[in-house]
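Rule-based calculations on the coordinates, nothing more; no lab input. Because the structure is predicted, anything quoted here is derived from the model rather than measured. Cβ atoms are built from the backbone, for glycine too; each structure is taken alone.
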Structure 1
Amino acid sequence: MLTHIERVLDTQQLQAALALIASGRFADGRRSAGMAAQRVKRNEELALDTARFSELNNLVMGSLVRHPVYRSAAMPLKTAAPYYARYTPGMAYGNHVDDPIMGQDELYRSDLSVTIFLNDAQDYDGGELCIQTPFGEQQVKLPAGDAVLYPSSSIHRVAEVTRGERLVAVSWIQSLVRAPEQRNLLHELNQAREALLQNRPEAAETAQVNQSYINLVRMWSEI
């Protein structure tokens, strides 16, 4: 399931993030790729001093992890520090599947990937995030500040940029709920639960749905 997360970053946050990015430098992105991905990866990744990197991560990832749609859909247990990637004309990232285990000092399983778009879609041509799903290839190109959450197990690619510059932050999540079918059901149930809690807090069915959601999380979660 692909989940569109709107307004992870507002206009002011985007401006602050772009200013921090502008103070760094970009290097060949293949240095962080696995053996298979190195053959198809053509982008650049941001290098920043430790203090500014921490500030940028706190801004971008802090906003993501507080977003209610992200919390509901991902049910995150561990969220990786992101990469900030730049694509300029001629750059692309061919078909690949994200590594199943990531991290160095602390290992985590990549259940979900997230791409946060940092500049406007009108700033560049091409650069679509193309994800293979049971319903065919889905092409994603979102407004600045929005994000998309998708299974790390899916084959995906970034189409070649033919004009301008594409800037994104990319991270990976180990979910509390490993099975994607269970995680998707919980997200859908939680949407209904929150609507009932908002609109009919005293109704008997609200209590039933709330109890079912809580106990399914208890049954399916891994800690």
Structure 2
Amino acid sequence: MRVVPFFVTVLMLVALTSRTQAAIFPSATGDWPKEWGDALEPLRATSRTIGVGTGIQENIYELPIADRETFDRVWPAVLKLLTPGGRVTLTQVSNGPDPAWGEILNGKQATIRIYGPSEGYTSKDATDPNETVDYEQRVKDGKALKAGAPWPPELIGKEGALPEYVVGDTGADGRMTWTPADPYAEGEKFRGFYHRARIDVELVIDGEIIDLNELKLPDGSTIKDQRFPAAK
């Protein structure tokens, strides 16, 4: 299976706490899709993109928030991106490394993190690495898939819900298709790369710029509170 990252940057191989070794593609700008709208555009230059390229395929967009006015302006736009039934994770600012990602993620200031699809391509057919591959044509021919919207109707559940991860399989008609998969399920056998489909959001809360007491959270979403991890 060949995966083409959404952006080309310096490749970092890192060992992540509680994760297998991953290929990380960092970018010093917010490389989210333009289709996400104008509200986030002013934050592109000050944001970061972390492309996760091995095992789990996803992009993490870090949007540092400088003041309350900025947060109030962009938060409604972020809520529109959140997949129906998706997860909102709450963490708190910290001078220490992230429990799962170490120094890769910045938790030292109020931040919005958006976990989204990689926007890359995957194919089970062998291709010549020395040749230019027209992946858009391969998608049309059913020989490749793009990890991003629009997702096929059969993946979309009630009120627009999506599985968190999908894998690329070959259907009965010989064309590639996405199927739901859970890399963390007990007894799950390796099925190739797991691609994020659902868009989730994480808030790094400082209590002033992002104040949980005044925060509007979406109905029907799963709220995961990790602000106060249990003492070891």
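The greatest value of distance in nm of label points 7 Å out along Cα→Cβ at positions 139 and 155 among structures 1, 2 is that of 1. Computing FRET efficiency 1/(1 + (r/R0)^6) of positions 75 and 163 (r between Cβ atoms, R0 = 30 Å, to 0.05) across structures 1, 2 gives 0.20 for structure 1. Can you say which of 1, 2 returns 2.1 when distance in nm of label points 7 Å out along Cα→Cβ at positions 131 and 179 is computed? Structure 1 accounts for this read-out.
Tell me which structure, out of 1, 2, gives -2500 once helix-only ellipticity at 222 nm (-39500 (n - 2.57) for each DSSP H run of 4 or more, over all residues; to 500) is calculated. Don't skip to the end; give the middle numbers.
Details: 1: -11000; 2: -2500.
Of the options listed, only 2 reproduces it.
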